[in-house]
Structure I
Amino acid sequence: MDTAVTLRCGGRMPLIGLGCWQSPPDQVTQAVEAALDAGYRHIDTAYNYLNEEAVGAGIRNWLEKTGKSRGEIFVLPMIGMYEGGVEKFLKKSLEKLQLGYVDLYLVHAPIGMKGKDDNDVFPMVDGKLNLDYATDLIAVWKEMEKMKTLGLARSIGVSNFSVKQLRKIWRRRQGPALRPQVELHAHFQQPDMQEFCKSHNIAITAYAPLGSPGRRQMAQLRFSQAVPELLEDPVVRLVAERQGVTAAQVLLRFLVQQGLIAIPKSVTPSRIAANFDVWNFSLTDTEMAALRSLDKGPSGRSFTTKMSDHPEFDME
């Protein structure tokens, strides 16, 4: 099986990447190096994660050690969704990562926020997120397109957008670029999103492909839904037993076998390597059908936020 997907712009994007959300700076440098050693060429990081310097250190250490080429993804923070903010935060991230360009730059979410400073990535006022109700997705996208013109990003895309919002951007875009990253896993398979993207030859990146179980240890959970028990699902465990692999490998293979890109998160070298080792087995048609039957529709979404009064909130 091919380990990468061909993009509309002609580039190639690896089907498995390393997620860096929640990864402590003192651990993520080693995690990035371990991932690149294991064969990853896709690192998912973000300004909002507040660990970009450490991610960049891992990339640099590996480049110095091997002399090989690199590839990575990172995203625009929600406090940067205004004219001038797109370029500002891209340059700040490039400085932190010590890179001259990124392969893909994403809008983090369709909802902008107003921070008191550049480090206030989840700004709060009176106990509520300080939302920017004037968020203009078309204006933000036009700024994103400028980043390609400036050579700061080879490709651009969006994260957490709905099909309706993707259609809005699709009609106004310049060129083929549109790289959606959304929550997608066995319990929340987003068939409408998959159908839209397939019809336009758009590659989807699935975040939380294992359900993001690390959220259970978060001190302050900003998401209202329960964390899905994907790794303990009886069907997943039965398929794993039949295949002689881990439950995580089954969940990842389920996605990549459909041509979906997955970005599992870990800082443990052995798990990082195991999550990439999904190319030596295939799920049968019966197993794929069984896993597809696990879809819970909208109730399977676990990343629901308390932003429903924003005009661009579309996560029903």
Structure II
Amino acid sequence: MGAIQRSLDGNTKLLRIKNDLKKQQRNLLIRRFFSNKSVLIGSIIMILLVILVFFAPLIAPKGPYAMEVTNRLQAPSSAHLLGTDNFGRDLLGRIAYGAQVSMGVGFFVAFLASLLGMMIGLYASYYRSLDSLLMRICDGLMAIPGILLAIALMAAFGAKTENVVLALSIVFTPHIARAVRSAALVVREQTYIEAMKALGAPSWRIIWLHIAPNTLSPLIVQATFIFADAIIIEAALSFLGAGVPAPAPSWGNILSDGKTVIFNAWWLTLFPGITIILSVLGLNLFGDGLRDLLDPHTNQAKK
């Protein structure tokens, strides 16, 4: 009985030590988070944008399409905080609902590109016969400027929100594939991967259970930058008339509506432009700070 009791006490102490270590790691991560100005500022900006997305129905209860022609091109006032457009629609409401479209496009592009790019990068790194073929295709897509490739794909697909997501996912998938492949190549050469192969573990198990988890850090960081780039390119496509079709409230469409009256109604281009700048700045700051949190060696190199 005494031996059993000592064993139980030893297990209890080990469990307590593990819990203390997890708590210390969690506290260290929280301290590093709040001491990193980039990720903190980026997080604040992103939280404000998320609030704008979810509270759009409260900001504009009449919706983004409600027109008051008699109030067209009114300057910012107490009735319309950011003014009205050339159809008398409230600009603040249009920007709030436009955040749903633009941020939604950016999110789904980052998600789909990450999913496809992760699959391509993992299999390219593991199977040498696929590596050359897949990477040459990625190199060919990356050789074309992103905005030009997106315009060409939208010309083939047609101007729809779903097609914007599909086109931009194709544009950014090679970038994710390259980042994942670089991280996976390092992991593939580790001793425990060679041991798994020697033990006869199936390839899918090695790829998805042992290599894939070690590529998540660069994947997440790259996805935040792609999120920001997708917002910019979506706005550019909508501004050119090749993206989200009007009268849908996209930030690019709002800018397009304001370009003809830029000297008479400056607010139609100023406020949507500021919103795009803040969203991209917030995502880039968040991604840069996240890279420092997930890879402390990068932060030390900067110093």
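Please treat every number below as a calculation from the coordinates, not as lab data. Here the structure is a predicted model, which means the values were calculated and not measured. Cβ atoms are built from the backbone, for glycine too; each structure is taken alone.
Side notes on the structure shown:
- Read-out log10 I(q)/I(0) by the Debye sum over Cα atoms at q = 0.14, 0.15, 0.18, 0.20 Å⁻¹, for residues 45-196 alone, computed value -0.82, -0.88, -1.04, -1.14, structure in I, II: II
- Distance in nm of label points 7 Å out along Cα→Cβ at positions 93 and 189 - structure with the largest value, from I, II: II
- helix-only ellipticity at 222 nm (-39500 (n - 2.57) for each DSSP H run of 4 or more, over all residues; to 500) derived as -10500 - corresponding label from I, II: I
- Top of I, II by mean projected area of the Cα convex hull in nm², for residues 253-292 alone, largest first: I
- Of the structures I, II, the one that 24 was derived from, the read-out being relative contact order in percent (Cα under 8 Å, 6 or more apart): II
- P(r) over Cα pairs in 20 Å bins from 0, in percent derived as 27, 46, 21, 5, 0 - corresponding label from I, II: II
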